1. Out of 1, 2, which one gives 117 for volume of the Cα convex hull per residue in Å³, for residues 73-184 alone as computed from the coordinates?
2. Suppose helix-only ellipticity at 222 nm (-39500 (n - 2.57) for each DSSP H run of 4 or more, over all residues; to 500) works out to -9000; of 1, 2, which structure was it derived from?
3. Please compute FRET efficiency 1/(1 + (r/R0)^6) of positions 81 and 161 (r between Cβ atoms, R0 = 30 Å, to 0.05) for structures 1, 2 and give me the label with the greatest value.
4. Quick check on the output: 4.6 is distance in nm of label points 7 Å out along Cα→Cβ at positions 145 and 289, derived from one of 1, 2. Which one produced it?
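Read-outs throughout are calculated quantities, based only on the coordinates presented, and are distinct from any laboratory measurement. Predicted model only: the values in this text are computed from it and were never measured. Cβ atoms are built from the backbone, for glycine too; each structure is taken alone.
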Structure 1
Amino acid sequence: MSTSALRSPLLRVRGLVKHFHLPRRSLFHAPDVVRAVDGVSFDIWRGKTLGLVGESGCGKTTTGRAILQLMRPTAGAVYFEGTDLCQLSDKDLRPFRKGIQIIFQDPYASLDPRVTIGTAIAEPLMIHKICQTKEEARERVQELMRRVGLNPYFINRYPHEFSGGQRQRIGIARALAVDPDFVVLDEPVSSLDVSIQAQILNLLQDLQAEMDLTYLFIAHDLRVVRHISDRIAVMYLGLIVELARGLDIYDAPLHPYTQALLSAVPWTDPRLARQHQRIILEGEVSSAANLPSGCRFHPRCPMAEDRCRVEAPALREVRTKHWVACHLV
């Protein structure tokens with residue numbers, strides 16, 4: 001691989017937009033528009049992890065699916081190894097499908113209960129013609145099962161015979177079957193017990209080191225992304241409001257929303273718990289179909305000023321490699 005390829009981001013997202021049009025309430029009303037993702041930009045370098053965090057409904061999952069072209073963006077660009085995926089037809093996208101994969105949130109819903117796990121893991125191998133024979137595919141599947149910590153002799157078992165953590169390992173094996181470069185992890189541990197979460201996170205880190213994988217790690221819990229992410233982007237109502245290195249986000253958050261999210265993280269160390277005062281946000285998250293004027297966080301922000309209610313803040317670099325969208329920073 002060339003030096004320039006290593007220096008440039010593997011994935012570049014520029015002005016990504018995804019809007020959904022709701023059914024008309026009547027012939028006399030224009031259809032409401034849900035601005036799920038409303039102009040998101042970031043880079044991810046090869047072998048690194050960007051954590052994308054925020055409350056439910058902020059647009060995290062839609063961002064991940066739009067990047068993968070599982071749903072076509074309304075506007076913007078997604079450059080994968082220099083190619084804008086948004087400009088490609090479905091046919092032209094096929095060669096890129098091997099390089100970009102997704103691991104879904106719910107291991108129960110992402111596996112077909114009528115299909116053995118061996119068949120589920122082998123499916124992408126056959127689709128992309130990586131394995132030419134069933135025997136070759138079987139050997140590859142068993143190798144993948146060993147790699148993710150599953151007994152390879154369970155290849156003919158069905159999903160209902162496995163625990164939640166084991167099913168998520170099956171999903172990981174299926175995503176890695178085609179040797180991807182980039183993987184979207186859509187809340188991969190949120191439905192698992194805390195003890196199992198740690199095992200899956202350690203597995204993902206080990207696989208990243210072994211296979212030189214690049215991750216977009218989507219989560220609503222800042223604790224989950226703390227140790228796995230090199231950088232963290234915080235989303236609120238379709239926009240990124242803060243983007244920085246992971247340590248900077250935890251040690252010195254600048255946006256009021258990030259500060260509130262971090263204050264809700266439980267601390268096991270009583271000394272640290274006393275240093276972090278809980279910030280209670282009032283009100284509910286606004287609807288993406290009826291966004292507030294100005295800063296989208298101002299109705300809940302304890303520090304909002306008149307300017308915040310009328311002028312939307314731009315995402316700007318206020319410290320080295322630390323971007324914030326807030327008038328008060």
Structure 2
Amino acid sequence: MINDRIDLIRSSIGKRLVGKPEVTDLVIIALLCRGHVLIEDVPGTGKTTLAKTLAAALGCSFRRIQFTPDVMPTDVTGFSMLDTATGKFNFMPGVIFNQVILADEINRTSPKTQSALLEAMQENQVTIDGRTYKTPEPFMVLATQNPIEYVGTYALPEAQLDRFFIRVSLGYPDKANEVEILDRHDNRSEAAPLSAVLDVEQVLEIQRETDKIHVSPALKRYIADLVSKTRLHKDVQLGISPRGAIFLMYAAKGSAILAGHAYATPDDVQKMALPVLEHRLLIKSEAKLRSVTSSGVIAEIIATTPLPEV
């Protein structure tokens with residue numbers, strides 16, 4: 001039953017996003033693990049389409065916020081407004097109080113506004129004027145940024161990057177998929193609106209089932225071995241945090257449930273290592289001059305770490 005529901009989400013996203021099954025699965029895994037996604041790619045590759053389609057398929061509330069330098073933290077979180085009739089302050093919720101949030105071009109806003117997302121992404125709550133307000137469930141932020149445009153942008157700090165469960169890239173479509181995209185947009189007719197394939201309670205049930213996936217002590221030690229080696233690697237300035245290790249374990253659970261398994265395996269850990277860990281590694285400047293990359297370091301560590309007996 002769980003896999004039938006996951007297939008429904010896949011199928012629904014596939015009606016709008018052409019030829020990206022791997023990215024679709026990664027985003028679904030992030031959803032099942034209550035994680036947030038950083039989509040890093042050039043404009044026009046379908047980042048917004050992915051977020052809107054996901055929200056529609058889940059029957060979730062959706063809001064998009066276009067980040068620009070003049071966006072204020074209160075635009076994201078909300079603010080308290082004085083009601084002159086009663087003399088009391090009423091809370092006016094910001095866009096963060098929706099279930100699926102598209103934070104478009106997040107690196108175009110100031111660090112102060114970027115940080116307004118931190119508490120909500122980590123703790124599913126926002127504190128305004130000393131009062132705490134819970135975000136709705138499920139709650140997911142999909143943030144986009146353009147990796148090749150630097151004018152007027154602010155690099156995401158490590159603390160912000162560490163809140164993102166995974167980082168994905170859609171990439172350009174191959175020739176066959178691009179022809180299919182052209183066919184779908186040939187006459188400029190409006191696509192029929194997508195109907196929800198699940199309701200909110202069904203999504204929360206899948207998330208609870210993902211929590212139940214078994215991770216053996218040996219596999220936990222394997223994850224700990226992998227992340228500890230990033231901290232000791234000669235080319236790494238900043239290794240994987242304990243939060244990164246936790247997210248890798250969660251991601252292995254998500255990978256396992258997509259495969260229809262009741263327990264996670266080393267293959268699940270290895271499959272999820274790159275999207276979960278790559279954006280968390282900070283490579284030394286001198287190593288970058290030798291063309292050392294985060295993905296290369298992760299591949300090296302996986303290749304040299306003995307597999308556990310699970």
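1. 1
2. That value comes from structure 1.
3. When FRET efficiency 1/(1 + (r/R0)^6) of positions 81 and 161 (r between Cβ atoms, R0 = 30 Å, to 0.05) is computed for each of 1, 2, structure 2 gives the biggest number.
4. Values: 1: 4.6; 2: 2.5.
Among 1, 2, the structure yielding 4.6 for distance in nm of label points 7 Å out along Cα→Cβ at positions 145 and 289 is 1.
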